[in-house]
1. Where does the value 35 come from, among 1, 2, when relative contact order in percent (Cα under 8 Å, 6 or more apart) is the thing being computed?
2. The value 2.3 for distance in nm of label points 7 Å out along Cα→Cβ at positions 18 and 50 was derived from one model only; which of 1, 2 is it?
3. If you rank structures 1, 2 by mean projected area of the Cα convex hull in nm², which sits at the top with the largest value?
4. Please state which of the structures 1, 2 yields -10000 when helix-only ellipticity at 222 nm (-39500 (n - 2.57) for each DSSP H run of 4 or more, over all residues; to 500) is computed from it.
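Please treat every number below as a calculation from the coordinates, not as lab data. Note that the structure is predicted; figures quoted are calculated from it, not measured. Cβ atoms are built from the backbone, for glycine too; each structure is taken alone.
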Structure 1
Amino acid sequence: MNYYISTKLNTSFNEAIALATEQLKKEGFGVLTEIDVHDTLKKKLDVDFRKYKILGACNPGFAHKALQHEDKIGLMLPCNVIVQELDNGQIEVAAVDPAASMMAVENQQLTKVATEVKEMLKRVIHSLQ
């Protein structure tokens, strides 16, 4: 089972971030965090790494539902979305599959919430194509 949903774009890195953020918003997600892996690795390790950003996306309503069913589920939140520049110049946008990551938590109610969130993230990723 894949643990992510992804698509590849022929656009700029920054445009892909803007598009992904806009589509996440349309599905009720906000981006709580942005981690620039490229800059962090350069600063901390002096390593040159491709453009790679992690967007920590959260849908408050569904986060609340998940927390009601499992008090430690915050360990697995928010839903991460990555934007990375591939060697061929294409940009890949990928989102975690929450249903796959929640399989480790044996809670049927949580599985239902994760499946709903997965469908929302699939719509986000597929809207970018």
Structure 2
Amino acid sequence: MEAVAEQRNRRPGDRITLTGLRVTAHHGVFDFERERGQEFVIDVAVVVDLRAAASGDDLARTVHYGELAEAVVAAVERDPVDLIETLAERVAAVALSWAAVEQVEVTVHKPQAPITVPFADVSVTIVRERP
């Protein structure tokens, strides 16, 4: 019975999604990746309760997606890391720094990864939530 009550109290996750943020940065294991840089494509979806913002038409009660986009780009452009997994964690931490964000899903795409066979994309996706 408690599980049913808990399930009823959960609402579907309202989301704000940024898809395809393009950032040139210098991440990678190989020296040439860090020297030349390459494009990374970032998708971020934050779970936010949007009811109060919508009912009051109040930007202060949601996440300003323009500011979130700028913060994500700045995080990706920061100091180089070897792994896109590390980069995804960095972006997730940035998104979770907004008080309204309950959960975040981050996908980091590396479409120019140094792979010797034909491919369209390499990506890592993580989901993190507030403890």
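1. 1
2. 1
3. Top value of mean projected area of the Cα convex hull in nm² goes to structure 2.
4. Attributed to the structure labelled 2.
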